[in-house]
Structure 1
Amino acid sequence: MVDGEKFFLDEKQINTNMTSYFLSVVLSVLTVLQCYSQDKNLALVSPAGEDAIISYFHQYPDSPDGKKLVFTIFKNDDKSDIVVKDLKTGEFFTINTVAGVQRHSGAYPIWIDNETLAYDSNKDNIIYIHNIYTDQVDQYEGSQISDYSSVNHKILYKSKGKNKADKHVYALDLNTKTTAPLISIDDVVHLKEEMDTDIPVSGWNFDHPYWSPDGKKVMFQIKAKLKTKKGGTKKREAYFLFADADGSNISFAGPKPMHVQWWNNETVFGFETDGGGGHHMNLHDLEGKIIEEDLAGHGNHGTVSPNREWIVSDTWYRTNPIQVLLYKKGETYPRKVLFEQPDVVNGKDFWDIHSHAHPAFSRDGTKVYFNGQAKDGLSKVWCYDLSEIIEKQGNSQD
């Protein structure tokens with residue numbers, strides 16, 4: 001590892017024995033009446049006393065070889081540290097400090113390979129491609145990294161321009177070390193009638209572009225906002241669409257589900273938004289049709305194990321308490337509550353600071369990482385080891 005600021009954990013400072021909280025009814029269809037207490041399978045993996053998060057949900061935070069972990073630590077001076085943890089030794093290495101604090105997903109760190117990280121500065125509008133062993137860093141204009149495909153060796157990111165001409169989904173080609181617009185607002189505007197929205201195109205923005213597993217398609221969202229005269233949000237809509245890898249053949253899939261991710265090359269998953277089904281996870285085809293209901297019960301940001309047998313999600317916005325839930329595929333009642341906290345800890349409201357649990361499986365599917373507050377009210381990165389549950393419960397029903 002490259003030399004950098006090292007954090008040394010005092011194990012006495014790590015206290016995963018949170019005060020027990022009695023659960024309230026999460027939804028009428030999902031009542032969990034157990035207490036959260038110390039669990040030997042739950043561990044704090046970010047530095048004690050620091051304000052840390054992993055990247056976006058369903059993005060692997062561990063390196064391809066499973067030996068390292070990456071997360072963002074927020075500092076007090078509008079800066080963020082990119083920190084790598086050696087999972088064998090437990091040592092932490094700050095590989096860089098970037099300008100800006102993006103509360104939602106930090107600096108969007110993504111592993112390119114076992115030696116290389118991509119991350120960004122939302123304030124300086126810079127994407128960094130960083131070899132953590134040689135300390136070679138390439139910089140590109142852009143920010144808001146969303147996804148990387150090891151198939152085509154390209155990163156997807158979105159612009160943060162305010163004018164229509166500046167709004168694009170971009171691709172950073174690591175083969176040629178060049179960036180280029182992939183999809184523009186003008187490429188989508190012909191679908192306005194099909195999208196059935198009355199929000200002007202000036203209020204459209206791109207969000208969450210993702211490569212299909214085979215790298216042949218791109219899924220992305222259009223987020224549309226209608227503002228009041230005073231600048232507030234009067235109306236908010238979101239739609240998901242698909243395109244070929246070169247940005248052509250754009251098709252509209254629908255306004256639901258929420259927090260969509262690829263299940264395989266032909267289907268996507270996400271949670272329903274109307275609440276009628278308790279925000280259950282469903283499987284959709286690329287036309288937006290539901291082809292399998294109730295992959296999991298109540299949820300929000302979902303992640304699915306590599307073998308597609310286990311699903312982890314957090315509870316819906318403004319829920320109190322906040323929970324991280326484990327489901328067996330096809331079951332609507334959780335096998336276990338992996339983590340629980342009140343929505344306000346030490347005076348800090350988890351929702352008001354725009355943090356999310358953002359669960360993500362490890363590459364081998366035996367662990368799940370997520371964000372959650374500790375007793376100091378700061379966000380931490382936690383890891384739950386699922387090995388025991390997977391071994392004991394497997395295909396059985398509790």
Structure 2
Amino acid sequence: MQGLKTIMSALSQLVKKYSRYIIYASSISIGRLSEYAVLFFAAYYLSKEDYGQLEFYKKAIELLSVGVAFGLPSFLFSYTKNSQNRTYLTLLSFGFIFFFSISLLPVFSVFQIEQLLIPAFFHAAFFTNGVLPVFIITHFGSKKASLYKTISTVIFNGVVFILILFTQNPSHAFIYVNYFLLAPSLVLLWLIFRNSNIVWNKTRKYFTLFKKQLLNSLTLVISNFSNMMFLYVDIMLLKLLSNNPNIEIANYSFALNITTMLMLVPFTFVQVDIERIKKVNAITDRAKKILMATVLLMVVITLVYVVLINTYYTSYSSTVYIFGILLVAKLFQSQSVLYGAIILIKRKFKLNLNVNLSMLIFNIILSYTLYFYLGILGLAIASLISLVVRYIILQQLSKKLF
């Protein structure tokens with residue numbers, strides 16, 4: 001009995017010590033679980049052709065939103081010294097994104113993708129890696145940010161689920177959902193900032209600072225776009241090169257979506273500890289914690305994958321080798337998040353750009369080459385090689401900065 005009390009006491013202290021991580025991780029987990037529930041349902045419910053198209057639109061919107069966001073979420077993470085800074089710079093960022101989106105309409109029209117402009121704006125402004133979530137986590141703290149992430153992602157994916165079931169074009173569900181949620185999100189934005197007591201003279205002052213930092217943001221947008229494109233090269237190449245693009249995208253995305261669960265660990269640690277990372281030079285302990293938690297999650301993910309392909313998703317059983325390679329690739333990617341964050345915190349934007357752009361070019365060339373020799377498996381191998389090289393580079397650079 002005494003031993004049980006000791007164990008319960010130890011567990012209670014452990015939970016209390018890591019409560020911030022658990023709460024924030026739970027919010028991401030709930031959001032990701034809702035996303036995976038939709039994607040796995042889509043993989044089961046839709047034909048591979050429609051599922052592949054659904055995945056392509058999802059990733060295209062996420063990629064375009066990086067350009068529309070213009071690097072401002074990363075910029076806001078670096079310039080969040082006080083409440084006043086956060087408020088004015090965030091509002092200026094929203095204004096810039098709005099007018100920048102309008103200016104991009106002719107470009108989107110030329111490529112006949114104007115239907116993706118509103119989704120790209122919505123993601124850049126309100127969704128997981130947009131401007132508003134950054135403001136909430138830096139201004140209100142990780143707990144309220146967790147609540148926002150949980151509610152917004154569950155609602156978003158819930159609407160996508162309904163659209164898949166009841167629309168004539170279920171492959172466009174990730175497009176339509178943004179139109180439905182734009183108006184409520186604008187109302188939420190007004191509610192958050194309605195009592196901010198914005199002063200015109202201070203707005204002009206911060207606008208001057210904001211304009212000076214747009215060059216850095218331009219560096220960030222190219223860097224972030226390169227970073228995102230680095231992650232989605234495989235899907236884009238399949239769309240361009242494959243004889244059966246939607247089928248191969250469906251197979252590749254199925255394995256990729258499961259292995260991407262690993263990224264829950266580093267994003268949780270880095271985002272919850274963002275203010276500490278800015279001030280504390282010792283990063284070795286955090287890197288070890290991330291590695292240990294990631295390896296543990298790898299075991300769980302592998303078991304989940306094995307169960308899935310042997311039950312309801314037998315049509316995806318041919319993705320075993322792709323899954324294995326991508327799982328190892330994601331392990332190295334997960335270890336890179338902390339080091340990449342350090343480079344941004346130190347405001348080495350050009351260095352970040354050089355790394356991301358050079359690795360993107362390397363990955364495109366390698367993926368293009370290996371796809372012709374090994375097909376879809378070659379893309380997975382190219383991702384593994386590229387992420388290992390990227391991890392080594394980021395680790396060495398971050399050590400020099402500290």
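Since every read-out is calculated from the coordinates, none of them should be taken as a lab result. Everything numeric here is computed off the predicted structure, so don't read it as measured data. Cβ atoms are built from the backbone, for glycine too; each structure is taken alone.
Have a look at 1, 2 and say which one yields 21 for relative contact order in percent (Cα under 8 Å, 6 or more apart), as calculated.
2
Consider the structures 1, 2: one of them gives -500 for helix-only ellipticity at 222 nm (-39500 (n - 2.57) for each DSSP H run of 4 or more, over all residues; to 500) as calculated from the coordinates. Say which.
Source structure: 1.
The value 21.7 for mean projected area of the Cα convex hull in nm² was derived from one model only; which of 1, 2 is it?
Computing mean projected area of the Cα convex hull in nm² on every structure in 1, 2 gives 21.7 only for 2.
Work out mean count of other Cβ atoms within 10 Å over residues 84-91 for each of structures 1, 2, then name the structure with the largest result.
The maximum falls on structure 2.
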